[in-house]
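Engineer: Take a look at the structures listed below.
Nothing in this text is a laboratory measurement; each read-out follows from the coordinates by a stated rule. On a predicted model such as this, the values are computed, not experimentally measured, just so you know. Cβ atoms are built from the backbone, for glycine too; each structure is taken alone.
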Structure 1
Amino acid sequence: MGKPQKVTLKEAAALINDGDFLTFSGFTIWRRPMAFCYEMVRQGKKNLHLFEVNGGTHTEVLAGAGCIGIWESCWVGHELYGKLGEALAAGQIDGSIIVEDYSHGQAVARLLAGAYGLPFIPTALSMGTDILNPKYDNLKKAGLRDGSNPKIPLKKYDIVHDTLYDKGEILLIPAANPDWAVIYASQIGTEGTVRVFSQRYVDVEAIKAADKVIVIAEEVVPEEYIRQEPDRNIAPGYAVDYVVELPWAAHPTGSQFNYDVDADFMRAFYQASKSKDGYKKWADEWVYGVDSHEAYLEKLGVNHLQNLRANTVMGYSTTMKRGTR
């Protein structure tokens, strides 16, 4: 296999078709491919099917813009900068977004099964909870478990008897195999080897489970350099299809050892997302009001970005103001 194709941000987002099944890197407010999500909003993507171990700021940006048709996960929010996913909740209430609820562990299990190439994975996670109540199977209620979409399992789960050790009932959770994994990375080698400077979360599983992979990287570095410490890498080049080199691509979420979470920006977005008018005003300024990632960074300003920049030893900004006890 050859090395991944290098494309622009606009070209990468154009690869996504309406209705595609996506998953993303990171965890809540860390290492989210925000610039990519902004660009999908600008390009007017619709009816996206998202599967996430948990949602975050990127989810809310897409939900507020009306890009999401189906969302499968366990939680969405901005951690201490906004506990709830206001835009997603509004979509669930008005019926524009189908929300399928899994526990955190079950969501991880689905990606794990997808990464292993299994149709399902046996587990006892969250058995006995209302997550398994048939009346909350919203994809079934919408008539979408009819086999017409190969990415949607015929059942949300199954429960079978353990025939090997006779230990009773066991839960079978279906695999998740998205069309696309969109991964934000700290570095990528010229031949496509991927590195992150922080916790890996379930990025490795997302890459393996997805049909195609887009990596949005802070920088492209020589392949011979990145292979000197293979234990720091999360994926080989043959697992990646497209690469976008784009500094500050995770803003306002954080990228450990690159830059911190932009707390003020995220709080302002959370407040704006509480109403459709508020979201529209915010998006008109920060998404539609800039025609490129470069224009977005220019609007933020060099001094603002420099304050977020991480100390290369500590891994976080030593200049930004933080709370005190």
Structure 2
Amino acid sequence: MLRTTHILVAGLLLILAQTIQAADSIVVYSGRSDKFVKPVINEFSKQTGIDVILHTGSSTALLNKLNVEAARTDADLFLSNDAGTLQKGSDLGLFMEIPSAITDQIGANYRAKDNSWIGLSARARVLVINTNNPLAKNLSSVFDLADPKLKGHVGITNSTNESYIAGATVYMLSAGKEKTKTWLQGLKDNVGGKVFNKHGMIVKSVASGKLAAGLVNHYYIYRHLDEYPNDPIAIVLPDQGKDGIGVAWNVAGIAITKHSKKRELAEKLITYLVSNEGQKMFAEANHEYPTRTGVPASAKVPAAGSFKVADVPMYKLGTQRDETIDLIETVGMP
């Protein structure tokens, strides 16, 4: 009997420990690579004791999963590398409103109009060029990449990439649908069906001289230069000047899922991510632009405000996303 009692007590203690652990943990469906979010997530867990479980995959796939699971989901938060995907989730009614005490810390352009999601870090869509390649010498616009003289010398991601879709949305809204369609067709001709799955591979191909230029998110250039500082690559901030549309901008952001039962813990995580400390970690670790005013970007990247950014609110990357995808599919982009 004594042995049985000990077994029962041990079992109850184990169940209690698991219950306590579950109560102090939250699940995040994360569309960002772990290397971009783990440093700040780990620091949050260290300071609060709240365990953050990351389920990582593509933002689009995870959003679809969240939609199918509905009330059965284990996810408390949805973290996306793309404002367009976040806004689609908002339009589907998958998120709950984030308190204004949190969202007011971030500019209105970087969050949903109804505060159902909030941007955490921003990035610029830029050109990476090989400084030794004469074909890259006079590139100053994303639309230059469709020039026939660059056939076989341009690197882009596949057209299902969220950043690719978001960038095309900005160009469509800023330069018009017809110009963007012509650009997509020229780009398709120039890449000849050869596209990349990762931005980092584009940067490596440009650095090795295999390509003259590529279209990437800015931080991949600086992550490469951190490792290979002498490689012959440089950033071009495209479409500047009086008549330029400006750089395509996008944000990674986060939302609390509609069916989360741990809203308080979820809000604590978002509060930390938009704090000065959390924002500074995004800037220093990833070379991204903080969305919180007053937190400087890494000294290595062009200072925020020093270049022209396309005048497109981030929520429009979602409201116009389907039209952009239709345009991309009409052209038949790989």
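Engineer: Figure out for me which of the structures 1, 2 the number 1.35 belongs to, where Cα Rg over 2.2 N^0.38 Å, for residues 142-309 alone was derived from the coordinates.
Structural biologist: Attributed to the structure labelled 1.
Engineer: Starting from the value -8000: which structure in 1, 2 was helix-only ellipticity at 222 nm (-39500 (n - 2.57) for each DSSP H run of 4 or more, over all residues; to 500) calculated from?
Structural biologist: Derived from the structure labelled 1.
Engineer: I've got another one for you. Going by Rg/Rh (Cα atoms, Kirkwood Rh), which of structures 1, 2 comes out largest?
Structural biologist: Greatest value across 1, 2: structure 2.
Engineer: The value 2.7 for distance in nm of label points 7 Å out along Cα→Cβ at positions 46 and 166 was derived from one model only; which of 1, 2 is it?
Structural biologist: That value comes from structure 2.
Engineer: If FRET efficiency 1/(1 + (r/R0)^6) of positions 30 and 190 (r between Cβ atoms, R0 = 25 Å, to 0.05) computes to 0.15, which of 1, 2 did it come from?
Structural biologist: Checking each candidate, the match is 2.
Engineer: As an exercise: distance in nm of label points 7 Å out along Cα→Cβ at positions 62 and 270, calculated from one structure in 1, 2, equals 2.1. Which structure is it?
Structural biologist: Label of the source structure: 1.
Engineer: Next question, about the same structure. Looking at FRET efficiency 1/(1 + (r/R0)^6) of positions 86 and 118 (r between Cβ atoms, R0 = 35 Å, to 0.05), point out which structure of 1, 2 has the largest value.
Structural biologist: 2
Engineer: Tell me which of 1, 2 gives 27 when you compute relative contact order in percent (Cα under 8 Å, 6 or more apart).
Structural biologist: Derived from the structure labelled 2.
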